[in-house]
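Take a look at these structures.
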Structure I
Amino acid sequence: MPSILSKLEGGDRRSIGRSNEVVAEVLAEPKLFSALFAGLFIENPVVRARAADAVEKISVIHPEYLRPYRVKLVGELARCEQKEVRWHVAQMLPRLGWNTREQQEVYAILTGYLCDSSSIVKTFAIQALVDLTAQAPELRLAVLQQLKKLTVIGTPAMKARSRKLLVELSGSTGLPARSAKGRRDG
């Protein structure tokens, strides 16, 4: 196991361990990113979870680091059953530029995550769907419909998040935005 990944060992999946230290190390030495990304495929679920956390944090600053891994992100990583990996994949997917066919594929992955047993995966999928509309405005109507549905059938947290995102997304499409109390913003 590469030394960068050995720093992610120990403890359990509920903690990020030395993930932030690994993020700093990779940001200082970008060639380590490939070894870190390989950690997403390690058998050890603790290392896999922490590698996902670190890769996601790095991709906020350098989304271009994900480009060589596009196929893996929408492929085997998107299908990974581990919730910690899924919620980080959901956050990373909208950070890459996708063509129209790929946008549909990403949309399908994220809407599939709305059926996940983890409310955290679902919440990140909701946000990622909204984020995806920045590059795929043709998906706005479908995402608006998903958000409206989730304000009715989601968990309390999903309902609240969906209402907030519905206001945000409605405002960006020219539809009347509503405040958190349901009044029209004028």
Structure II
Amino acid sequence: MRRLREQKSQALIEFALVSPVLLLLLFGVIDIGRAIFYYDTLNHAAREGARVAARASNQLPTNTDVLNAVTAQMVGIPVTQPCPQGPVSASTPPQNAAWLYVTEPAPPGSVEANPPPNAPGGEYASASAGGCSAVNPAVGNDQLQVTLKFNLVLITPIVAQVTADHVVIIAAAVYRTEY
């Protein structure tokens, strides 16, 4: 009887030593799955936004139309446009939120006073304001790039600390305008 109690105690101690590692692995797998899910969702939303920005119709699309199309794909994730025509900021979006940019392909990291055509055709041309690039509507099959920048916060405590509480996922799609 005494030996049976010692074995139960030994098993309990071994489980107490191994369980943190098992839980870390379990939550790590869940975080990897979440990251893959959001990566795929961001790519799909960027393609859908680029398709809307480049479509030909009687009423030309605007940045609002692109934002609505992307938001419809990113259910439950707030999507905003800090500077719709760029520059694509090096800063990090808020936790579990995304920023949307509609720019020329390979957008520069600084403000452009006179950028190439880089907005959906329904946008009104305007000068840069508040540190954002100027708006030049695309015409004649210009290329537009839709970029989504998402800040994923991991749920595994140790991994979240290592990654400074965020993992930035960026997805981009380039389409030619149809107008």
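Throughout, read-outs are computed from the coordinates displayed, never taken from laboratory work. Note that the coordinates shown come from a computational prediction; the quantities given were computed from them, not determined experimentally. Cβ atoms are built from the backbone, for glycine too; each structure is taken alone.
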**Prompt:** mean count of other Cβ atoms within 10 Å over residues 86-93 computed as 16.4: which structure among I, II?
**Reply:** II
**Asked** Upon calculation of distance in nm of label points 7 Å out along Cα→Cβ at positions 54 and 166 from the atomic coordinates, which of the structures I, II produces 4.1?
**Response** I
**Asked** Can you tell which of I, II yields 14.6 when mean count of other Cβ atoms within 10 Å over residues 94-101 is derived from it?
**Response** I
**Request:** Out of I, II, choose the structure whose coordinates give helix-only ellipticity at 222 nm (-39500 (n - 2.57) for each DSSP H run of 4 or more, over all residues; to 500) equal to -13500 when calculated.
**Result:** II
**Parent structure of the calculated result 13.2, given that mean count of other Cβ atoms within 10 Å over residues 30-37 is the read-out and I, II the choices** = II
**Prompt:** For structures I, II, which has the highest computed value of relative contact order in percent (Cα under 8 Å, 6 or more apart)?
**Reply:** II
